[in-house]
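Okay, got some structures for you below.
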Structure 1
Amino acid sequence: MNSTEFFSRRSGMTLAGVAAKCHKPLALAIGVFDGVHLGHKKLLAEVAAMAQELDAVPVALTFDPHPRAVLQPARPPVLLVDLPERIRLLQNAGMAMTAVVDFTGSFAATLPEEFLELLLEQVPRLAAVGVGSNWRFGKNGAGNVELLKKYAAQRNFKLAAVDELVMDDEVVSASRIRRLIAGGKLDEAEKLLGYRYMLSGKVSNGYGIAGTHLDCPTANIEPAAGVLPPDGVYSGIVEVDKVRYGAAVNIGVAPTYGRAADSRRRIEAHLLDFSGNLYGRNVHLILGEYLRSEQCFASEEALKKQIFKDVEQIRNWVKNK
């Protein structure tokens, strides 16, 4: 296997492509970086600092799909964000570029030493590498920081092995954040992420009820990735083409209309003071406060009255943002 095959990518920037575009040495931050939370940002800040010191370009090297989806296909993780959002967050965290490695079964079977040799072949001017202190790589996770230290000394690149970030006596991790969001603890998740949790997705056809029956048209958002909080009504902000609108958000199965045949959980957002067609468009939804549980109302009139109250409450929330 040559390095071009090893670091191939069906879409996105390859490591070779990044190295070719840069006229300076590279400082690589290596990891999955799902969610780009505060723990990740600790590592990314260290790499950015090394890049500045060494007059290098800070670059993130990430993997897609998530390694666990390949190594444990029966239990694939639910990602916090999709790949385009991950790349955007990495850029916001100080990375000049992001290279994406297509994580496959053959990639997972590569010996640690082979991985490092091919990495160095792809980046002949490697100035620095930053990884988590517990990072494992190569076949059966046999590669570790000790092996990296040997290569750093032999090949003359700087290495930072960054300890995990601990908050409230627990390591900050993507799995911890997933649990918090699924449990409805959005404020706690925000503290670990460093930003309010956001879902990104495309607007598709919904039931067609909200606009025709309730005078409250909604966008049915199908997220490309992400963890849903418990069913209920939330305040929110929907971003369309970089313009933000306050939104009343319902997550659940619309029990008032008895859609037993289609019990999929849906995200429906009513954008305040918006007019236009959103079908097929990509939007971002920032989840705000939980307002109430999803209810089965006795009549459409009762539901309309409650929606009016929800909207007024959300307008007040938006004013304070």
Structure 2
Amino acid sequence: MKDRELKNFIEPIKEELKEFEKYFSQQMRSRVGLVELIVRYILRQKGKKIRPTLVLLSAKTLGDVNIHTYRGAVLVELLHTATLVHDDVVDNSDTRRGLPSINAIWKNRIAVLMGDYLLARGLQIAVDNDEFDFLKIITNTVKRMSEGELLQIQKIRKLNNDEETYLKIISDKTASLFATCTSIGAMSITSDKNVIDDFRQFGEYLGIAFQIKDDILDFEGTSSIMGKPTGNDLRDKKLTLPIIYALKQAEKNEVKNIKNLIKGRLSSKDIDSIFEFVSRYNGLEYANQRAKEFASKAIDIISKYENSESRQALIELVNFILNRKN
């Protein structure tokens, strides 16, 4: 996501986002020297802050951002950062946002413990401030994200993913955190369960559309919004929606040949062959259609609420995710 495009989404909450960044930095501090050193390193990694932006925009669509909103935004950003630290260990990644990853500098043991610290710090903030509703949402999200990751690992081993399971995986791994952001934003303003559920569902649909589009870009883009090289999912043996659909359309012998390719050590020529297979069976068109369906559901939900700059920014974010090229 380019900075100019991001600016369009944060314009309605640019002052609130500055307040969030100050509060987030304060809450990350530690008296332990090594923890403080790593925290400062994390704060140098200028992420796009999409998730706290979702919290703040959701809240401002319904009312005035308050201290509960800021705490909720800090909780989701701490959770997200913790998962990124742990993911880099699991994936053996050496870089994050253009800088060496924590595990690359301080090794896996410290990286795992740092991820644990960030998660625990978020839970502590919730408990210390009696934000038990937030805590309930966050703990369920951690459970869903872990289950989604484990289900994906199981499917990688068997190479037998189908669309229903794929949607379950991305809903748990990715969309659950988007839904947490939007529901916490709403919850910081209102106690109306119907409104909170609307915003939760909006975030869930947005997150599913986001991940489907990201998986499409792994086939057709030079790099995705998450910075992954094209074909990365195939190299990791992940069957995403474009190839799942193509495999469903193909004859058994061709399916067997493609799966045998994926099981092996993929060369650039192998990747090209799989891309051609997906294209021939309209896998990208189908995946784009499904992404549009979920994006449309998200827009339908949020469009019920009073028009405002914040609500419009959420709609524009949905459309951007759907139409982005990298």
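Identify the structure, out of 1, 2, from whose coordinates distance in nm of label points 7 Å out along Cα→Cβ at positions 25 and 137 was calculated to give 1.7. Only structure 1 yields this read-out.
Comparing distance in nm of label points 7 Å out along Cα→Cβ at positions 145 and 161 across structures 1, 2, the highest figure is found for 2. Set 1, 2, criterion FRET efficiency 1/(1 + (r/R0)^6) of positions 17 and 105 (r between Cβ atoms, R0 = 25 Å, to 0.05): the highest-scoring structure is 1. Of the structures labelled 1, 2, one was used to calculate volume of the Cα convex hull per residue in Å³, giving 125. Name it. Among 1, 2, the structure yielding 125 for volume of the Cα convex hull per residue in Å³ is 2. Each of 1, 2 could give helix-only ellipticity at 222 nm (-39500 (n - 2.57) for each DSSP H run of 4 or more, over all residues; to 500), but the derived value -10000 comes from 1. Among candidates 1, 2, the computation of P(r) over Cα pairs in 10 Å bins from 0, in percent, for residues 65-216 alone that gave 8, 27, 34, 19, 6, 4, 1, 0 used structure 1.
Here relative contact order in percent (Cα under 8 Å, 6 or more apart) was calculated and came to 20; which of the structures 1, 2 was it taken from? Please list the in-between numbers first.
Details: 1: 16; 2: 20.
Here the read-out was taken from 2.
Values in this text are rule-based calculations from the coordinates and carry no lab data. This is a predicted model, so every value here is computed, not measured. Cβ atoms are built from the backbone, for glycine too; each structure is taken alone.
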